[in-house]
1. One of 1, 2 was used to compute semi-axes √(5λ) of the Cα gyration tensor in Å, and the answer was 28, 21, 14. Which one was it?
2. Of structures 1, 2, which gives 0.50 when FRET efficiency 1/(1 + (r/R0)^6) of positions 34 and 122 (r between Cβ atoms, R0 = 25 Å, to 0.05) is computed from the coordinates?
3. Out of 1, 2, which one gives 0.95 for FRET efficiency 1/(1 + (r/R0)^6) of positions 82 and 114 (r between Cβ atoms, R0 = 25 Å, to 0.05) as computed from the coordinates?
4. 15.1 is what came out when mean count of other Cβ atoms within 10 Å over residues 42-49 was calculated for one structure; which of 1, 2 is it?
Structure 1
Amino acid sequence: MFLSTKSLESGIPTVTRSLPSLADGLAVPLVGVNAFYTAKEYVDKMVQVNEQSIALAILRLLEWEKVCVEGAGATGIAALMSGQLPELKGKRVATILTGGNIDSTALGRCIDRGLVYDDRLIRFKAYYVHVNCLFLKTRLLL
């Protein structure tokens, strides 16, 4: 469930702009009324994570823990890895990992993005020019 900053500030569920995201399960324009009033009493701090952090969190969970989660399920790890919660450094912290409902195409994109953000994958173009050696030899002899 997603609690927007505007909703927390106003004390009521508020419509927010929703953009496409790796965490599509959280990218809703309006949080449910029951979910909002149930959760708002337990929220001390809210941080936002970017797509890069989510992709990297998915990659880390796959590599280190052999766990596959969708973007929304990886946002807790993304928040911890992003450095936005320094008050938790050195403490034992638990986060809920949810949602293995990620399709293979999206998972592949997350892996690629995570590798790029981690500087372990680059793309480049190489051009190869083939020169006819027989033609060069003939020209040099003349």
Structure 2
Amino acid sequence: MTDSQNIKDLVRANEEYVKNFPKESSGLDPRPSRKLLIVTCMDARFHPSSAFALALGSTHIVRNAGGTAEEALPSIRVSQHKLGTEELLLIKHTKCGMYPDEGPDEIRERVIGDVNLLRNHGEVKGSISGWLYDVDTGEASRVV
């Protein structure tokens, strides 16, 4: 089987990554150092690590279509109950492929709905906030 150009590029990039892999990153604790969990969309235009300058090992990031809280619940349970996260940011974004006919106001309402779902869920604990990321400007603004 011949590898696609994408696979070749990824292998080459990983080889460079391995050469420069910081020694302090080896043996990192699986519990995120910030005790932070981000639930967000899988959209390729938003990378939480870049947008918030998150270091390796600092934050759990759960991604799914639309950044939906309900789909993320199994991962949230593990992150909080097994790996000690205490703060959760739910981040949706503008121009989402999951909601192509909805503008920023409608997406904000979805953020509020998902945050309420999480806050009222018996197994979800800690601080929970909701955010909207603008894919055109890179700005993340708190909704709730």
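1. Source structure: 2.
2. Among 1, 2, the structure yielding 0.50 for FRET efficiency 1/(1 + (r/R0)^6) of positions 34 and 122 (r between Cβ atoms, R0 = 25 Å, to 0.05) is 2.
3. So the calculation was done on 1.
4. Values: 1: 11.4; 2: 15.1.
Value 15.1 for mean count of other Cβ atoms within 10 Å over residues 42-49 corresponds to 2 out of 1, 2.
Each value in this text was obtained by applying a stated rule to the coordinates, not by laboratory testing. Keep in mind it's a predicted model, so treat the numbers as computed, not measured. Cβ atoms are built from the backbone, for glycine too; each structure is taken alone.
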